[in-house]
Structure 1
Amino acid sequence: MNPRIRLVAGVSLIIFGFALLGWAIYAGLNPTVPFETRLAPISTEAAKDVEAFGLGADQLQKIEVSAKDERRPLATGVVARDDSGRLTPLVWRNQVTEPILFSDASAEDATKVLGAIREHTPQDAVVLAWWDLSRAIRLVARRAAPIDDAQARGLLLPATWSAAAGSERARWGAGVPASFTEVFTRFMDALVDPDETRAVESLKKLADNKPGYLAVRISDVWKLAAAQPQKLFIAYKDFPSSGVSHGLIKSAQQWLRDEKIEGGFAVEPMGGATRLHYFQRKSDGDRLIARLLPFSTSLPSPPTRLSLVYQHKGWWIYRLND
């Protein structure tokens, strides 16, 4: 081969090698996002379905989460924006078994819960809840709800989609001052604290010693586990069923024994199945969040520093006692 040709070929291979290296570095820093989140103006018909929230159509948007290889959306919903530009999920419907970003919330259920918060709490009440529900409480229930998070921790994403977590957390955390980050961490720490008295005192400080209330959902356990995996671990198993029955619970308990799982569990109807939420570690059942929700470990030792004031499906509202 002509020396000149060999030189050109060698340089070309070097350039090609650097190009491949550059592409690999770019791909590592910019991994392919497995889905797309789209926001669009809400239609007149869709706005009618959520008019009970009392928000103007200009505040509402339709949201859709889709994947390239799926014909139908993975999740759809209705979101609102507050004056700071923060996105608030009001209605959410997952089209797949594993929740995408948020757990299901119909317009009817969300309206009932937010209306109940307004009805069962005084005007000067402070309601503590996960950041997404807190935004809805401020917008719709018109109650003080100081919890928020600039990092939008606790978004529900499949483990294989971790590459998308950063961009989604940036989307949902937009408009939130960084000062909320430390407050939200204190809120999570209280929920995973096994010492009820200490946890409630922390929550009362977050409520600024005003009439304090706490709103929780079963999905909050999953959000906590996603945000603080070193402190809490939860898993699930689905059983075919048209509803929760005594026989099904016995089957679930037998499955837990067979698997040598000693943690507490809770059951939740999921369409044509029943989902068994369970802690693999026995100690996780002692945490405040587990005692506030219908886990088996909460039955022998219900909370004494909080009083239940309202419950609807997977939502539970408590008053912080003195």
Structure 2
Amino acid sequence: MNKVLEELGKIGIVPVIKIDDVEKAVPLAQALKAGGIPCAEVTFRTAQGEESIRRIAGAVPGILLGAGTVLSPEQVDKAIDAGAQFIVSPGFNPRVVSHCREKGIPITPGCSNPSDIEQALEAGLEVIKFFPAEQSGGLDYIKAVSAPYPSLRFMPTGGISAANIGVYSACDKIHACGGSWMVKDEFINAGDFDRITALSREAVSAMLGFRVVHFGINAGDTEAAGKAARFFSDMFGFASKDGSSSVFAGNAIEIMKTQDAGGKKHGHIVIGTNSVGKAAAFLERRGIALDWDNAKKDAKGRIILLCLGEEIAGFAIHIAASPQTG
């Protein structure tokens, strides 16, 4: 896959921005980056779009910058000249798509039915924008329509919010989600960049959905593990389930029968997430080392469990696929 699109998928959120005052462009991009979203799709819906892209590209390093609502090859050229790294269009325009392919810049055109999708595949595209997402049937529609096209990934935009981005992101058909709830016009025009940063952090948190799944405690031997499990069962009513290497007390407490099984000095903590891939990219952007050599994958080759490179307070930290469903 194209490197820019790969990075877009790791970030997972594409803020869709309409800028009326070009002086707001740079502080807006800085606010997004500070909030954990180093990405922006600046639309050509206003005359300030092109210049806003140019200013952000020159002043905010490390941000993945795209041009949105691109409707003509001429606008593609203006976006590229200003510093855009990807193009987004509301519909599938063959002239725009062909021009982007000739220029070597990735494009995610808006598609909402199988005919659009097959045009995108014919053009050699790997990621498409699904627009308007919620109004066109949402995630259920994406799951249904994508079945004949297993290699294609979707960027739903339209009706995405903090309330549903976690469910979308947990689906392996979703590459990233576009949205504007953290960059509403009134926030930008008022210069309320602190609020944009705060909402961006909330958006990342909702997308990843980090939560504690269970604790693994190293008991040292089988007898000690059984004793600990009986305690949790007798005192708190947690059902005990004996396994070959551990005993579970309820669903959240695992007592290991050997000192080294499942963790470090004290044990392990499993943190669930809607997307291990996006969680890994988020952690690495925060400077956290990951143990890629021992990552576990499912039958389709998707990473379902990944460990941090260092233990925390004597515990190994496991990041596991454990999507929320509602």
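Readers should treat all values here as calculations from the given coordinates under stated rules, not as data from a laboratory. Since this is a predicted model, take the numbers as computed values, not measurements. Cβ atoms are built from the backbone, for glycine too; each structure is taken alone.
If you work out mean count of other Cβ atoms within 10 Å over residues 39-46 for 1, 2, which one comes out largest? All intermediate terms of the calculation are to be shown ahead of the outcome.
Working: 1: 12.4; 2: 23.6.
Of structures 1, 2, the maximum of mean count of other Cβ atoms within 10 Å over residues 39-46 occurs in 2.
For mean count of other Cβ atoms within 10 Å over residues 111-118, find whichever of 1, 2 sits highest and give me its label. Before the final figure, lay out each step's value.
Details: 1: 19.8; 2: 16.8.
By mean count of other Cβ atoms within 10 Å over residues 111-118, the leading structure of 1, 2 is 1.
Which of the displayed structures (1, 2) returns the greatest value of FRET efficiency 1/(1 + (r/R0)^6) of positions 63 and 279 (r between Cβ atoms, R0 = 25 Å, to 0.05) on calculation?
Working: 1: 0.20; 2: 0.75.
Structure 2 comes out on top.
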Exercise. Hey, semi-axes √(5λ) of the Cα gyration tensor in Å, for residues 175-310 alone derived from one of 1, 2 reads 29, 16, 15; which structure?
Worked result: 1
For this session: Given a value of 0.7 for distance in nm of label points 7 Å out along Cα→Cβ at positions 199 and 303, point me to the structure among 1, 2 it was derived from.
Result: 1
